Structure I
């Protein structure tokens, strides 16, 4: 599934000129998706709800 998401992110950014932000846990998020995103926002303890 990750490959399809990366293709979609690339298409949105390159063909449509969209800004794509991805939120994810760095160790659980595909490196290719992190690189494809306009901005990657790592989820860490600060973003978790208590």
Structure II
């Protein structure tokens, strides 16, 4: 696993954590739920693109 793949995985996990904190503070789970799909889509895209480099 190269450096860019590690960054992609880190961001894929870190961004939903930010929205989880916001959701816990505001008690509105839509922030967290709507952040999951885009975060994982972008993270996996970055992971597979970085694999080729």
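Out of I, II, which has the highest value for volume of the Cα convex hull per residue in Å³? Write out the running numbers ahead of the final one.
Values: I: 77; II: 45.
When volume of the Cα convex hull per residue in Å³ is computed for each of I, II, structure I gives the biggest number.
Among the shown structures I, II, from which was the value -30500 of helix-only ellipticity at 222 nm (-39500 (n - 2.57) for each DSSP H run of 4 or more, over all residues; to 500) calculated?
Working: I: -11000; II: -30500.
Attributed to the structure labelled II.
Out of I, II, which one gives 53 for relative contact order in percent (Cα under 8 Å, 6 or more apart) as computed from the coordinates? Provide the component values of the computation, followed by the final result.
Values: I: 37; II: 53.
Checking each candidate, the match is II.
Bear in mind these aren't lab numbers, they're just calculated from the coordinates by the rules spelled out. These numbers come from a predicted model, not from an experiment.
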